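Peer 1: What follows are several structures.
Since every read-out is calculated from the coordinates, none of them should be taken as a lab result. Bear in mind the structure is a predicted one, so any value in this text is a computation, not a measurement. Cβ atoms are built from the backbone, for glycine too; each structure is taken alone.
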Structure I
Amino acid sequence: MGGECAQNPYMARPKALDPAAVDTWLAAHSGWARKGDALVKDFKLADFGAALAFAVRLGMIAEKRDHHPDITIGWGKAHVLWSTHDANGITELDLELAAATDAIAGA
């Protein structure tokens, strides 16, 4: 499921951030919002092919980081949700990858 990290006993698991830290990040990153224990953003893209390419590029970064978002695509749009379910909240890794998502979208 999106946003989950594979369990590895040798890697430190990320911890949920204080809500104030997330609020500070949100104030500096246009379009992102908190939805429960997740960061969400809708992206407008040129067409379905652009949305699909965006999802593939994001998926490749997610695989490298072993942290996966929920991505929903349609014609000219993509909805992205980042959360660290095993931390029960938003972690530094979610913030980092949300910023990377903006970079991929050219935002």
Structure II
Amino acid sequence: MQVDKYMRGTVTVIALNGELDSHTAPEVQRSLDDLVPGDGTVVLDLSRMSYMSSAGLRVLLLVYRQARQDKVGLVLSCVPEDVLAMMSATGFLSFFTVTDTVDEGLEALAV
């Protein structure tokens, strides 16, 4: 799993590329801890994520909790259909604002 960070104006965009499973989750969690700012806004771009297990759901939940604690605006963008279905079935979608594109995520954070 590759984790990339770039800026779009004042918004941090973090892109996950690959599989988020029990093998990659600890490393991804550490990366996200380092990359998510202590304030501001974040779009988590999942467009290149090919698979997510329940360990990946746990990572997203921990990111969500940390973002809420730090008052960081957080949006998930480009969520693959199978991941979206799993998040819906488990109730995880209720925690997140989800957009189809990174640009829509930026707009959602601007509101």
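Peer 1: Can you tell which of I, II yields 39 when relative contact order in percent (Cα under 8 Å, 6 or more apart) is derived from it?
Peer 2: Structure I accounts for this read-out.
Peer 1: One of I, II was used to compute distance in nm of label points 7 Å out along Cα→Cβ at positions 58 and 82, and the result was 1.1. Which label is that?
Peer 2: Answer for the origin of the read-out: I.
Peer 1: If you rank structures I, II by distance in nm of label points 7 Å out along Cα→Cβ at positions 42 and 66, which sits at the top with the largest value?
Peer 2: Going through I, II one by one, distance in nm of label points 7 Å out along Cα→Cβ at positions 42 and 66 is largest in I.
Peer 1: For distance in nm of label points 7 Å out along Cα→Cβ at positions 74 and 90, the calculated result is 1.3, so let me know which of I, II that is.
Peer 2: Derived from II, not from the others.
Peer 1: Given a value of 12.5, 37 for Rg and Dmax of the Cα atoms in Å, point me to the structure among I, II it was derived from.
Peer 2: Only structure II yields this read-out.
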